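What follows is calculated from the coordinates using simple rules that are stated; it is not laboratory data. Treat the numbers as computed from the prediction; the structure is a model and nothing was measured. Cβ atoms are built from the backbone, for glycine too; each structure is taken alone.
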Structure I
Amino acid sequence: MINEERKVMIIPIGLELERAIVGIPEYNPDMIYVIYSKKDEENVEDKIGAESERFKELFLNKIRGLWKYKEFGIDVTNLSKCTNLLQEIILKEIEESKNTFFYINTSTSSKILSFSSFYLAGKYPERILLFYVKPTHYLMVDFVDIFQEIVSLLKNRENIEKESVNQADEIIKKYKNHGWTDGPFEVIEIPYYKLSKYPKYEITVLEIMNKYKNDYPKGFTIEDLLGLKNEEIEERSNKIKLNYYLSELEKHSLIENNPINRKKYVKIQKSGEIFLKTIASLIEN
């Protein structure tokens, strides 16, 4: 087992290059995980994914031979896949060295992947540092200005000046080589809260509702849930306890309450299903 301190950096590659590189000399990692956008099979022609993969190759060409790295292509719009991948990376590295610390760049990919990073940082607050690379300039702003000017000239049937075309071409070249932003850049470390714990009881109830939702199309009564939990249905204390936790789940918008003929039925909401797929395992007691 390795005992010395080890630094691991996780860098998502979106439509950026420079912002992905900036944090590396700042923290000098021993290992880099590169995550790029790669859609599922039904979306293999996705253009954003193709651009992300292109920037990934540019990035690897910059660091190859200088830092150890591994790369992962993933659908960066899938919350559960992003969360699970980050957790797998973290657990694998901790298993290799108990003194491993993680530095995650939250500025260079999807918001979904950033949310996943916050979840994991809340789970392992002593091990993870989140940072954001702040640019001073976005090329998109320049491109929109030039594009508007060219469109206006076309609408008025005026000649497009060669200078405007050259400016547009220069912006495209900058994007192709560096991404959508220009420096100088500033590295900003991001504070976060430790994840609040959820009682195992609440998560178990959610899991039962998710598993049997098709068998109970109207929803679940308290008696239904107690029976599925193999608890005594007529025991008053069981009903009181379950009713309390159902109220907590409803308060967090993970389930919904549908009274039918004066009978209370509860159903798991889509948010509850996503909760189970992503962060339930991170925050249960």
Structure II
Amino acid sequence: MKLVQVSDLHFVPPGTRLFGIDPRERLTAAIEDINVHHADAELCLFTGDLADKGAPEAYAALREVLSALRLPYRLLVGNHDHRDRFAEAFPETPRDESGFVQSVVRSSAGDLVLLDTHEPGTAAGAFCAARQAWLRACLSDSAGRPVYLFLHHPPFDIGIPNLDRIRLLDENGFAEAIDGGADIRHIFFGHVHRPVSGSWRGIPYSALRSTVHQVPLDFGVKRSMPYCFEPPAYNVILISEDLTVVHHHDYLNREIVPPGTERYSAAE
């Protein structure tokens, strides 16, 4: 099975730019690239921060751009989003009985569990008792199927202090919710605007760059949130019975070295 993950779109109202970048142009380029090279994917997952300030006009513009995507997609919310305004723009997106934007997709490779870590008024993530109970029930219903978790905030430190202070703060509650014997194969998240991978409690995880601005690799900055302009990217995920492969793709870099190009040349 092939999946595509895109994250941290930070859409703004039409006519507005973010750090001098037009988020709509960046996402349009990503969708064009996905349509050409990965239209065979089973699903495209957008892991939060869809709009930079949760503006209705931003969600309307996002919906228009997503109409060009040639494969099914599902949307998650992040800390920059506004849950109710998002729901007004995308009423077809499933929500759980408590109103959180959470659902399960039964894919050909297993259960894709889409989680809502948005907490109004803070950049950090939350996973309250109601959300924990919902996740436990979903994992209980997985009945031995492989499970892949998708959320916006990482539920653990990644070693960058200015990001660790705004991660999912309910780490223990989240850990307890998944500690029921379910076959969790991978955790996918956004939020950090960086390609990051590793394992947590024995579970592999990965993150990716934003389609707009990035966070530099700086282990010393603790108070401010600096940004940089490393290339935007999306992830292509390949899943089989005993293997998960995550490709980080800088989609604006389309320049290919033609076959037969001389590898070496004299120094100028």
message: With mean count of other Cβ atoms within 10 Å over residues 19-26 coming out at 20.1, pick the structure among I, II it was computed from.
response: I
- request: Kindly point out which one of I, II the value -15500 was derived from, the read-out being helix-only ellipticity at 222 nm (-39500 (n - 2.57) for each DSSP H run of 4 or more, over all residues; to 500).
  value: I
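Can you say which of I, II returns 0.55 when FRET efficiency 1/(1 + (r/R0)^6) of positions 179 and 211 (r between Cβ atoms, R0 = 35 Å, to 0.05) is computed?
Matching structure: II.
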query: Comparing distance in nm of label points 7 Å out along Cα→Cβ at positions 219 and 251 across I, II, which is largest?
result: II
statement: If you rank structures I, II by distance in nm of label points 7 Å out along Cα→Cβ at positions 75 and 187, the highest one is I
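Match the computed value 83 of volume of the Cα convex hull per residue in Å³, for residues 11-90 alone to one of the structures I, II, and report its label.
Attributed to the structure labelled II.
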- line: Highest-scoring structure on mean count of other Cβ atoms within 10 Å over residues 59-66 (candidates I, II) is II
field: Structure with the greatest value (metric FRET efficiency 1/(1 + (r/R0)^6) of positions 99 and 227 (r between Cβ atoms, R0 = 30 Å, to 0.05), set I, II)
entry: II
P(r) over Cα pairs in 10 Å bins from 0, in percent derived as 6, 22, 24, 19, 15, 10, 4, 1, 0 - corresponding label from I, II: I
